[in-house]
Structure 1
Amino acid sequence: MGRAIVALALDDAELEIVGAVEAKGHPDLRNDAGVVAGIAALGVRLSSDLAEVISLADVVVDFSEKANALASVEIARRARKGMVIGTTGFTEDEVARIKAAAQDIPILLSPNMSVGVNLLFHIVAETARKLKGYDIEIIEIHHNKKKDAPSGTAKKLAQVAAQATGTDLSRDAVYGREGIVGERKTGEIGILAARAGDVVGEHTVIFAGPGERVELTHRAHSRNTFASGALRAAQFVAKAPPGFYSMADVLEA
């Protein structure tokens, strides 16, 4: 994601990369040329500590892992800089921490920056309201390096469907099935995760009723779709007042 974001930002005259953060020990930190994400020597400050470079920025874009992202939120809060967070895997308590920081700075958090996926959220909500009583199953596939499961996008799709149908996910979500599980309970929302090869990301929401099935699928062919959405989100956050935002706000702006 870092490489994709840097590559697309370099082609956008309205955007400027002013600094970059890499994990301690990353090869880019050991060179003097200022090479960012292995793409180009940009002559910008590289560091393993966001606090050392954040003063140069208007917006921080974070695609890391949740412990690092949460630490970055506090650094951005102190520096009064906006954030775009594409990192996934947060618990409800961790999202609450991010929302608390959003009282002081603009923060956009989305499990998926793709414009198409965010349209899918809307379509799934409408479909769930119309197809009352239909069984809902969500299947997601990602590359074999992905650390969290199910994906943040799959969880969001489940939340959207649950809100539209009045379902309590804490009670009715089913994460995979094994053994003699009995008949499917009314109101269940199944969420199934697969990890294989180099799949960028695929999500399918199944609505199954008497004698028919509706499937809504989004397939990401390239990480550029997420990077493009993240940069669009950064431009939105740069002009936004403090608050907690999603990609829905960007699409409606």
Structure 2
Amino acid sequence: MERLDKIIASTGRWSRREVKDLIRQGRVLVDGYPAAAPEEKADPETARITVNGETLEYRRYTWVMLNKPAGYLSATEDGRGPTVLDLLPPELQRRGLFPVGRLDKDTEGLLLLTNEGRLAHDLLSPRRHVEKVYRARVTGCLTAEDAAAFAAGLVLGDGTVCRPAGLEILSAGAESVALVTLREGKFHQVKRMLAQRGKPVTYLERLRMGNLTLDPALERGDFRFLTEQELEALRNLERLR
């Protein structure tokens, strides 16, 4: 059981002060009856709460899939430019969402945002080895030797040791395209590994994280909530590791 004003404010659509006013004006119903006071208790999972006649959609935790465009920072706030939160409507911005991991400013594709700290932390933990798959376009001709070097693990110029990774060459030539699969998340890792092989990245897009694939129906800059099935798959992934 939680306070009614807290439940309603958690949607991000109204502040706690606005919720108090709505309740006092009789515009909030709980199971068909006008709410008596802001501190009234209700079970957010089972109570039918309406505000101005609209049924409240309560989510204890919010999970969003974003198709990140280039030019946005994977942060909640940053004085250097717009962040991925700027792509969300105000009610979602007020839910305390944060990116699950980071994509570089110029990297596009799958980015999860949530306010569920524990699961997000587990998915990012190096001990979990959650796979992340990227499509990379590089300058130079990728070869079987490059794929073998990735499979063996690379040591970067500054001494950083990268675990074995996948490099599936999709096309090779003066400009090559490949799928890169990582099971860790070091700083700028895809770019640094390919640069170590003399093939600098000109474009990078994340396609998959764990068992969650970027929805092809999402345009760049668009988002949607994760489905219950997708959330359960993420939780199962975490439990199995």
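Every number in this text was worked out from the coordinates using simple rules, so none of it is lab data. The structure presented is a predicted model; accordingly, all values stated were derived computationally and were not measured. Cβ atoms are built from the backbone, for glycine too; each structure is taken alone.
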Candidates 1, 2; mean count of other Cβ atoms within 10 Å over residues 85-92 computed = 15.0; producing structure is 2
Quick check: 22 is what I get for relative contact order in percent (Cα under 8 Å, 6 or more apart), calculated from one of 1, 2. Which structure matches?
1
Quick one: FRET efficiency 1/(1 + (r/R0)^6) of positions 69 and 213 (r between Cβ atoms, R0 = 30 Å, to 0.05) came out at 0.95 when computed from one of 1, 2, so which one is it?
2
The value 71, 37, 32 for Cα extents along the principal axes in Å, derived from one of 1, 2, belongs to structure 2
Supply the structure label, taken from 1, 2, corresponding to helix-only ellipticity at 222 nm (-39500 (n - 2.57) for each DSSP H run of 4 or more, over all residues; to 500) with the calculated value -6000.
2
